[in-house]
Structure 1
Amino acid sequence: MEQLSTSILSASRRVEDIRRLRYNEWAIARIQSGLNAYRDELKVKRFADVLKLVKHDRDALITNSVTWMSPIDPLFLEPSVMDLYNYVFGLTRDAMGSDDESRIKLTQGFVNSKSIRKTPADF
């Protein structure tokens, strides 16, 4: 009976480990899409876009970041994935410069009570 309990506990832990790994893989893909959206927003495609280098479309950057990354619950991220998450969030935050209103808007997008965050249980 004890061996059966140990086997069940071991299998249960393995299932949780697999869910967590799948969650982190999903999170990396979301973060990468957020980074790509950030880079695309700042990309100079034509001469008229040169202004982007000086003045960013902060609302577009906020929307991209919130859309791609707010469903991720950082509580479940592995350290290296969390580092990537912080890097991409930091890029967007830094693009806000000293515009406190935009920084607050960005933060509000991540803590909006209407947002639905995924957890490893979803995987």
Structure 2
Amino acid sequence: MLSWRELPPWMKLLRSGAVVGWSVLMGSLVTVGAIETAALRQPTVADAHFNHPHDIKGMVRFFSDRQEQVYVVAKPLMLGSFAVSAVLFGFCRRLEESREKRKKQKQLEQISQRLSEPETRP
């Protein structure tokens, strides 16, 4: 893996985007997990406070209005950021490997060139 200083600006931006996507994924994953875990202790029959049905662990549980508002944003955000992050990290890795390969090839060519030059002794 190339160091941050060795990356051109566009690759730094790409890697930063992947890290931001990963951060969004982790935040939404924790949020969705917390809501689903809380739902395990919530009613299986709708009432005045819990009236939004969701399938949690194979059972219908009901969310409150506030949980529903957060869940309908966090769940798609989690899935979308996972897809985007995976693509960005894969693309970054492939570009960095290619760049690293070119760098090593250039170094080998320089070594080969130095070895093939005739020595000049006084």
Structure 3
Amino acid sequence: MTPNIDHGYAFKFDAPGTVTPSGRAEIADADAHNTAVELAEIAWLQTAPPKAMLYVKHNGTEWQVNTWLGRVLDPAAQVGERVSVGFGFHTYRRAISCRIFGTLYHGWFFESSGDYCRLRKAKRQ
């Protein structure tokens, strides 16, 4: 059976069962489903989409851009200084630039909200 990747990544809980961003879903194997979603996401990123939402990890001196499951897409992203955005107590973001499959992206890493970054394809490649 082919996983329905339109649901997005799946979270497995004891009580409500398997939940995706679109709601509760009947998914037998959440790990296999998430692997299929990641592979579809990577295939989509290879088409150089105009926007993407990915994840950031700091490994000592290097900043990495990853998929949600942790596959490294850019092992040496450029991340700027921490800036307060003023939306509340301790709310910060950083500018980020990275190359994903040869395409340059710029965007924001919302450090105080988790580990995600929102990216736009650079006008000049």
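Any read-out appearing in this document is the output of simple, stated calculations on the displayed coordinates, not a laboratory observation. Since this is a predicted model, take the numbers as computed values, not measurements.
When helix-only ellipticity at 222 nm (-39500 (n - 2.57) for each DSSP H run of 4 or more, over all residues; to 500) is computed across structures 1, 2, 3, the figure -4000 traces back to 3.
When relative contact order in percent (Cα under 8 Å, 6 or more apart) is calculated for each of structures 1, 2, 3, structure 1 comes out greatest.
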